[in-house]
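A short reminder: the numbers here are calculations on the coordinates, not readings from a lab. All values reported here derive from a predicted model rather than from experimental measurement. Cβ atoms are built from the backbone, for glycine too; each structure is taken alone.
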Structure 1
Amino acid sequence: MGIRTAFCCLLQLQLASSCTTLIAGRLATEDGSVMCTHSNDGGGTTDPRLVKIPAADHSDNAMRPVYWATEDYPRYVGKERGAPAYYPRNEKELPSKQIGEIPQVPHTYGYIEMTYGAINERQVGIGESTCSGVFGTTAVGHGGKALLSIDTLSQLAMERANSSRAAVLLMGSLAERYGFYGEGSFEGSAESLMVTDPNEGFIFHILPDDSGTSAVWAAQRVPDDHVAVVANAFVIREVDFSDPHNFLGSASVHEVAQRKGWWAPEQGKLDFTALYSDGEYAHKYYSGRRMWGAYRLMAPSLGLSPSYDEYRRSKPYPVTAPPDKKVAVADFAAVMRSYYEGTEFDQTVGLAAGPWGTPDHVAGTSAGGKVAGNWERTIGLFRTSDSHIVQSRGWLPDEVGGVLWWGPHAAPYTVYVPLAAGMKSLPDCTLGTPAVMERTSLFWGIRYLFNYAQLKRSAMIGHIVELQQKAHAASLRLQARVDRGMGPAGGSAVKITEEYTSNANAIRDSLFTLADELLFRYADGYVNEVDAHGTFHVTTTPYPDWWLNATDYSSGPPPVPTAVAGLAWPGLSAQA
């Protein structure tokens, strides 16, 4: 059972779409919003651009093209989707080729997307996490018969759904009809989405069926006063499709399990994760410890253990749980940035963190391929291309009620920038790419700051946190100001766009300003300061004693020998 193969070596180099997602019901949040998160932990080639797809009307009998899913830059090239960011940049950049099509609908909603749909104009939000699955297949034109990836399903949900429940049912039915494919491997054969709207949220799991032409899927409603976390492994356990308010799913969930001899009706409710997950990938605790890490911050009273037996059998963590206190955007951001600080798994301390406490074990493995092992898989991660927090607020018009708090590059260093669902367009600073260093982009503002901070993180991280806090406070004030300006008929989309764009540009500028300030302040490892009188001071920061001992510093060249009085060096006169 399972399709684990020799590509495990590749997993050690880069884990595509190894994402962490959170969700909170409206009674679990401070302001009554429904929230979910996403982190795109794919690595250096992932396309981090944030793009606005406009609403559109379509003619009768129109067909909707479907493209093969790639998350590398550029993820899509063409004019079909109406977004100038995707237009070919020159004659050498060829348009993406479609692998199929499905019937189009008369009207599609406008939405914001990264590699997946993120939020649409009806405040439907999505966060994605790749999962292992016991079945895998590939796409039409790539050796398989399945047409739809999770990227495409999330886009279709954004285009067509006005609620999270409608989005789940739509994605499930389309996947059953046209087939679902992951990445054709153990790591990417299945998927999970957090799907939200202003009223409720769902955890959605999907994988190909055993024929490779359809899908197996299930969704569980998150109780309004609960939070949940998915971290590259299924979490839904016993499904009860006789309760359609809380559970949705395909008939294949039971049919396939019964046909395979994995489950029989007399055994009671079917455990979706036990049967259809292929467990954690890369190493033990790769998924479960992130779940523990998230619940540790949101619901410490649960007293969950960070250790467990095999993930599927031991059922170490709840599907959902009430938080100890109601959560806000800043709380979700704190979870997304976590390196397990203050626990036995804290990656900011110890020899691997070095003298300046960096938890970022950047890209690379054993030079000779002879040293096996794993770093702790934390929630915060250096190879994140972008992350976001969706906030859906039912008491406000959709234009401003839906807000995407977008965080380019690594979450521990990023500033989450708010962007309203009703914006006419996104600021150009959301279009940074990994292919060229650009001081015009938010992505490179964070990446620039992150990479410089690696030189002396313990000294610099306080300045970065201060910027994060100031920017978040300013963004909350902006959000409140825009909210107050909304009348019963809604506000001006132009004004909303101007306000949020100005804020995004100001944050972008502050990132590069801080990076330059840190370059001056900590140049060459010193602390360089100019006091109030204009006097320049240079001081040093001592290395920690424990690190000097660990690096065998005390066994270096000995002190200068003591000279013997009256003894002349050979070749020199006594008078010399």
Structure 2
Amino acid sequence: MVCAGLVLIGLVCLPLARHLANRVPHQIAGSRASLRALTATVVGVAIGIGWAGLFAHVRLGEELPAQLEGRDLQVVGIVDSFPDAVARGVRFRLHVDSANLPNGDKVKIPEFLAVGWYADDGREPPVVRPGQRWEFTLRLRLPHGHANPDGFDYEAWLLTEGVRATGYVRPGVQIMRDGFVPSPAAFIGRARDVLRARLHHALPDAAYAGVIIALVIGDQRAVSQSDWEVFNRTGIGHLVSISGLHITMIAALFGGLARWLWRHSFFTHASLPLLLPAQKIGAAAGLFAALVYVALAGFGIPAQRTLLMLAVVSVALWLGRITSVSHVLCLSITVVLLCDPWAVLWPGFWLSFVAIGCILYASVGRTTTEKGDWDIDEPENTPATGFRVWLRHSLVAATRTQYAVTLGLLPLTMALFGQVSLIGPLANAIAIPLVSFVITPMSLAGSVAPAPVSVWCLQFAHALVNALAQCLQWLSETSFAVWQAPRPDVMSVVLAMAGTLWLLAPRGWSLRWAGVLAWLPMLMARPATPTQGFWLTAFDIGQQCVAD
């Protein structure tokens, strides 16, 4: 009731507060703007807390009844995710249709379960695919995860995924009732499964097949831990997925193609641009292509952010309204949090939105045509070809973007991981164009092209990934690849972020270089130590041991 009250009061107070702020006399217009911003912030925080509390209340209410924990149940459900291969079996998410006790009495259990199916008496479990309906004998328990500090919070992850019980398949009834149950989620899951099998078939035993799979369908589970260590040390881990850059590239490619075909009326005499502007057709086609690509990615947070921003821009274009990039970013954040308030628990949410915010802050509204601190000096009256001008501005824009992202994410990276990649700018300068404009397009083309063209494309993409990985391996082994320090306190991070905003301020801002000084408390933080004696941290996997 408290959470619902916060949401209702916030929704009522927001227009009332704006009305009262607008009645402030015009002589103090600055106070009017400040009052409006303050009231909007307070009311927005209240609505956010209430909305997250309502989500938590509903989600926690779907808990497995205590009397059913540890008992065998007959469960009928649909496989709702990729089966994840584990030792001696597979694990997957199950969308429950019905559940019964062995005597036939119906019981109510959570809608989604995390199920493991392990080998029984040496017999491997059958192949499980998304969209199949099975009847199992399951033994369930409440969600449980390890509580070790700085480790993966499995229980929180289950909560965000809507899974309120875990279990495993018991000997007994194991019947596949339907090979495929049509639904949007089932079609997407089956398409991703088919593409993954196609990629595995084209790249059997390939060392970096997992990277290709991650670029095509966003499934990163096949990337080895050693490879992740290299990618993270060199700061290019964000590229080993369906990132915002890749989605934007696909949207621009399909949108540009659709706009060109519409402008030429598909080489007919239909005069299609007179019926509807080609720009609107291009925006709609690009948004649809981005939606398909994001669906293949499993609707991850970075993919959601990019899709929402593209959707806002496309809708604004169709409605003929000018849209501010800051409004696009804020609206994207709002929609993501409305759909998933627990997105703030994961580093990907903060890294994704802070990165795009830094890019917008450092680039939007700043000219690159006049001479400035980013421009390349050229002799006056020297004729330049269109390609030379395009190349120059592309390099300037890419350098500015890399500069803004590197500096903007440094305080957040130190706060989340206690380390930052010093070799990252160089590694990204090599990896971003190669992955975004060569490897990813070749991988996508190979995933849909007919054989043997698909095999050639995928093998060429894998050869490039292999060469890139060797280069990154050499960079990661350098002694200066990573700066490590104890995780800073909150005030040090806030001060460092303020210094970063000072560094990225527009040209003409006084003493921009002084923003580096605000990083010193964060970079020079010392680990906490006891005043006397020593601290001992014992890691426990949570299992009970019985001694004879």
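Among the shown structures 1, 2, from which was the value -17000 of helix-only ellipticity at 222 nm (-39500 (n - 2.57) for each DSSP H run of 4 or more, over all residues; to 500) calculated?
Answer by label: 2.
Could you tell me which structure in 1, 2 was used to calculate mean count of other Cβ atoms within 10 Å over residues 172-179 as 12.5?
Answer by label: 2.
Quick one: P(r) over Cα pairs in 10 Å bins from 0, in percent came out at 3, 12, 22, 26, 21, 11, 4, 1, 0, 0 when computed from one of 1, 2, so which one is it?
Only structure 2 yields this read-out.
State the single structure among 1, 2 that was used to calculate distance in nm of label points 7 Å out along Cα→Cβ at positions 52 and 396, giving 4.2.
The read-out was computed on structure 2.
If Rg/Rh (Cα atoms, Kirkwood Rh), for residues 132-451 alone is calculated from each of 1, 2, which structure is the one that comes out at 0.96?
1
Work out relative contact order in percent (Cα under 8 Å, 6 or more apart) for each of structures 1, 2, then name the structure with the largest result.
1
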